[in-house]
Every structure is written in structure tokens, then in C-alpha cells.
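Take a look at these structures.
No lab work stands behind these numbers, since they all come straight from the coordinates. For clarity, every value in this text was computed on a predicted model and none was experimentally measured.
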Structure 1
């Protein structure tokens, strides 16, 4: 832990009167766990706060403390003034979804950036970025420890949720000795593992599993790149009466594939955007480098990006671009 900056951030938060917490758009368990843990911490110190996200949190994470209070209305940026803004689990503010609103502010709040992505752009006035951490929640747990901040049971549940989701329940390459140790300590501090298991781990519906069956039937191996790929469309969700959350977990599940060098899952959303996820377990593959070819980023073993559709053209464009990149780096 970078203790000096951790202490500086802690002092800044305690000196604040109104804090805006920003998880990234389409937030996952790590983003929502970090945001709600921070909100509970600020609540304990009677410091004003709001959580704003460009898109609503998934229903499966609404069990987290304060998750139902997340604001999505852009009007918030005009109606309230914040002296401190904390972006969590976000490599940059465009990915976070807040860049355009921050650019229009007529004042300059202190921006705190807490993240674990190696591709983080250190955009904050204060940056607590630790790429070796399994999750942003692992960083926050240590942040609270070094500042001798009591970790309450609700905070522990939030932190444990982020830790579990970003390590794939301690099965993916983000799992480390430190991550396992933090998980054990959070259970000791009262994290409600039974609730997390019920809401996050054993959350598959019949509609969701039928959707997974269709997505798995589309799996194809692109020989030149070694990428096993598939996709899910918004129409697929409608056909199966499924939700976007039902498609969560497919990218991590493909880590169990024996064939190929990496996997790719594309999700076409209702607004026309296509979000891609890369995963790999191979030591000689850096999928964050691939994601950066499309303006994305992430970790060596797990990364994300966005491209334009339609889906068939997007797949062709991505695979052609990566094939050219691989050829250029091996010459």
C-alpha cells in the first residue's frame, strides 16, 4: 500500500462536506462494492455524499448497502456542488462515464482516483492505483486498515462482494495469497457471505441459462489469433426474456476452455454500443494490449473495450486488427 497517498486521501475525505462517488458505467461487483463501502464510511463520519453512475446498477447488486440510492440523473451535476469526487475501479473518466459532466463543471473539485487497472491514466489530483491488487476493494480494505478506520459489517460485505466478483470467486488469475488473506479477514469482520452467495454467486435463472446455451452454441475459434469468440445481442435477451445481468459471467466461464489462446465475448446493448471482454489464462498473452487497440484497457489476463456495430462487422474488424498486431510484433 502507498501509505503516504492513502493518508492524504483519508484526510481529504474527512475534511470534505459533500462527496460524489463515481463507479464506472454498467458497474460490476468491484465498482459497486467499492462505491458502497466508501458511502458507508462517509456515512459513519456524517459526511454528505452521493453515488452517481451513468447507467443503473444491476438488480443483483441492489442488496449492497446504499445501492438503491445510486443516482443516474445528469441533473445531479447541476443541482449539487461537490468539493471532492472519488472515481472507483475506472481506468479513465471516459470509461467511467463522467468525463463530459466533469468538463462542464464551473468549479474544480478534488478528484480522487482509486483503481487497480494497469492501464489507469492517473487522472486524479490524488491517485491510489495499485495494479498488483486483485480488485479495487482489496485496495480499499488496506486503505481502511492503514488509516485505522473501523470496518463495519456492512463495509465488510461491500468489500467482500468486490473481491469475490473480480477474482471469479477465487478461481481466476487475479487470485493471490493477499486476496485470499483479505477474504478471510473480511469474513472475520462480519461480511455476510451467505447473502453474497445468494445474490451474486447462485443467481442464475432458467432464462439466463437458456441464453447461455445460445451464446455457447456460437463459439468459434479464430485460428490466426487463437481467439475463441462468441456474442450476445439485445434481441437475444428479448427472445429469452432475459436481462443483461443474465449474460454476466460468460467471459469468465470461458477461462475454463482448453482450446485457444484467449476468449472474447461481445455484448450488443440496446443503445447500439458493443462492449467486448477479453480473457486468458496463458502466460504469454497480454489481452490488455489487445483492448488498447480499440481504446479500452484492463489487466494482462482480463480486459474490456468498446467498438461500433453491427456485430458481424465488429467481430471481423477485431480479429483482423489483432491478427495484424500479432504479425507486426513478431516481425
Structure 2
């Protein structure tokens, strides 16, 4: 930070959803740190600095632009410079990466892709601090978007600990339950999950897939006729903890793309917080200690249904009761709100 004093009052700039998992955790921890948050939602992002000049904002110590709000950075930067206060950006994703490599809207070498990269690179230079959810994402911002390494700070996404609470594993079950939930993006590797379900020979396993999105129809077609799988449409966010508690394993992501290897999805944080085992792709996004030691996380190779099944069988053999404790311990050490608290202190001081 460029400020020499701790932040006491912060301007939350942008038309974001405060209840979105990342935003909710950050705002809750800010509150616990005694930071007062003022919301400012400009009607038009490009003219936000003008609108802010006429709004009853009062004095603030810094500006926070929340995740996905690249479009607000330019105007927020103008207002921050006018007030001589620091600007923090928590992007969570790169627009260039999402449009070019995830959605494949543009070819990487196309003029449109190059223009998008230049636009986002210029924007990222405007922030005094760039927040990343993993070390690999921080490195991506530095290497691809030209962010000064001195400006990046890693804060894990964590989870809403008011609802994603630890619950001991119940032994009174006749089947082994595996849960996936999400919006069926290519990033998730649903094709890998579906193929693993088809190849599975263990009749004691029941698979539940919750959500909807572009790859769901193909997954349903692949699994057509199987008796041990259930597809469920979206459920209320508050219902997720019970579904996690009722499961033995929560599935993470399995795509082979670069972005999948840089992120830790919400469902992994939430499952570990609830004390449930996770099967997900092995990635350097996770602390190395989690790969070496028993943690309730079972690693799969990206894009490999057989590797996914092998990880599931290892989890079954190890036992859910001990893994429940390991999972919660891993969460508390690396991903909890307490960890977010310590990281956020560094940003706001």
C-alpha cells in the first residue's frame, strides 16, 4: 500500500454481488478487522469517477474493486488519484484468459485477442495492489499482464464459515456418496467425470451431480441408463452444506487447460470446511504440503477418468471418518477465514 496508515474506511467500488462467495468472505473479514465498508455502484462504469464526485461518499482511506469488475478499474483509478488514496483490485479471473482460452471466443494470435490483452494489461497497471486467489494466479498476472510482483498479494477464496461448518462423518450409510456441483463449465472437466461414472464398477457408489450449464446435456447422454447417478437442477446456496455433509466425497475440477491448474474452486474450500474428502486434479495451485501429507484430498491427473476412479478407490479404502478430520485441519491451516484475516491485514496496513 502507498498509505502509511492502516485502512479504517474503504470504498467498495463496482456493481458487484456482495453475497458472492469471494466478496462475502472478504467483506466479513474486513468487518472483523474493524474496517468500515461504503458501497458505491456507478450507473455507468466509464463515468464512475464523475458520478462519485457528486455522491455523498465522504472521506475514505482506500478503494476496493471486487472480482470480475475490470470495467470499473479505469474510473476508480481516476478518483483514487484525485483523492490520493490507494486502489486495490481483486479480479479473481483474467478477462483475456477467460475469453480466449476458456470460452475460445478469439484465437490467441488474433488481433481481437491482442487488443483484449493490451486493454487488460493497461488496466492492471492502474491498481496499487492486485489480489490473487493462488500463487499461480499471482504469477499469471505478473507474467502475462505485466503486474509488478511487489504489487501482488495472495488471499485464498475460503468459504462462508457461518454455513459451511464442520460435521463429523456418519458411519450409518449403506452406500458411498460422491457429489459434484457447479455450472458445468469446460473448466470443470465434466466429460472426465461422466466417463469415470461410466467406467466405474463399484456398485456401492452413488453419484449426484447438481447444477446446469453447457456440458450437462452431453454428460446426461453419456450416463444414460445408469442406475447409480442422479442429476439435480440448481439448489439454494444455503442447502449446499447439508448436501456436502451427506456425501463422502466432493469432486473438484479435472480439465486439462491452464486455467484449471491455476485455480482452487469454491467447492474445494467448502467441502474441506465441512470436513469432507475431495477428489480433484493435482495442481501447483495447492500448497505443496497438501500433496505430501494425509489431508483428505485425493489427487487425480487432469483429463484422466481412470485416475479419477483410482483416487476415489483410495479414498474409500482410507476411510471417511479419519479423512473428515484431515480435511478440516487442512482447511483451517491453509484456507480458513483466519488465514484470509492475516493476509488482508497486510493489504490494509
Notebook entry, point to check: Can you say which of 1, 2 returns 2, 10, 13, 12, 12, 15, 14, 10, 6, 4, 2, 0 when P(r) over Cα pairs in 5 Å bins from 0, in percent, for residues 123-218 alone is computed?
Noted result: 2
Margin query: With relative contact order in percent (Cα under 8 Å, 6 or more apart) as the yardstick, tell me which of 1, 2 scores highest.
Written below: 2
Check: Suppose you compute Rg/Rh (Cα atoms, Kirkwood Rh), for residues 115-290 alone for every structure in 1, 2: which one lands on 1.02?
Finding: 2
